[in-house]
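Laboratory data are not the source of any read-out in this text; all were calculated from the coordinates shown. No experiment lies behind these values; they were computed from the predicted model shown. Cβ atoms are built from the backbone, for glycine too; each structure is taken alone.
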Structure I
Amino acid sequence: MEIKIVDSPSHMTIALGGKLDMDGVKQIEESFKKATEGKSSIVDMTNVEYLASLGIRIILQSAKAAARNGHKMVIVNPRRNVLSVLQLANIDSVIPIVASVEESARYI
């Protein structure tokens, strides 16, 4: 699992890549939580190949923690299989899911 974090004045952009399964979550959990706690976040899931329940958990926990601190989270461009998992878990009712980084600016 790969994580790339870009800090801008108004938000963090967090690009994830690989499989967000048990091993993937272990690799990125600390960095992901730290990146999402202090600012609103754009989570670019373009390169996420697989999303397991532990991956959903870390995203949801981080979004809820951000909301408690007055921040927002947006998920950008998940692959079709990842989008299906997010929708089945009803994540799209809690976290906006958009097709592009440009579109995410409306939610941050």
Structure II
Amino acid sequence: MVTTTTAASVDLAAARFFRVLGDPTRVAILQLLMQRPHSVSELVEATGARQSRVSTHLACLRWCEFVTTERAGRKVIYSITDPEVGEVLRRGMELAQARLDHLVACERIGPEWA
């Protein structure tokens, strides 16, 4: 696939990059994967989300190249593709913590996840 890089395509890619980080379940999955690789069942147990939901989010993260997979027998093990993704997430968490009250109370951004 050949693409021409334009400012508009980079802006779109950047917006989608941050949109991937815009879901609490995906953030939780990425935080767990920053610690060590996990199987789907481990991620389901750790997040408390349904298996179908975790699998859907993992498919998104894999398609967008945030995570990669490796087969271990019958299990598929997920890990962070690029440590810099973890750095972006870590920095974002720091920025969110500094603005916690305003971000939690914000009614202009949805959907409601709480």
TODO: For structures I, II, calculate Kirkwood radius over Cα pairs in Å, for residues 19-58 alone and state which one comes out highest.
DONE: I
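Of the structures labelled I, II, which one yields 15, 13, 10 when semi-axes √(5λ) of the Cα gyration tensor in Å, for residues 35-82 alone is computed from its coordinates?
Details: I: 20, 12, 7; II: 15, 13, 10.
Value 15, 13, 10 for semi-axes √(5λ) of the Cα gyration tensor in Å, for residues 35-82 alone corresponds to II out of I, II.
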TODO: Work out which structure the value -18500 belongs to, where helix-only ellipticity at 222 nm (-39500 (n - 2.57) for each DSSP H run of 4 or more, over all residues; to 500) was derived from one of I, II.
DONE: II
Open item on the list: Please compute volume of the Cα convex hull per residue in Å³ for structures I, II and give me the label with the greatest value.
Closed with: II
TODO: Looking at FRET efficiency 1/(1 + (r/R0)^6) of positions 43 and 91 (r between Cβ atoms, R0 = 25 Å, to 0.05), point out which structure of I, II has the largest value.
DONE: I
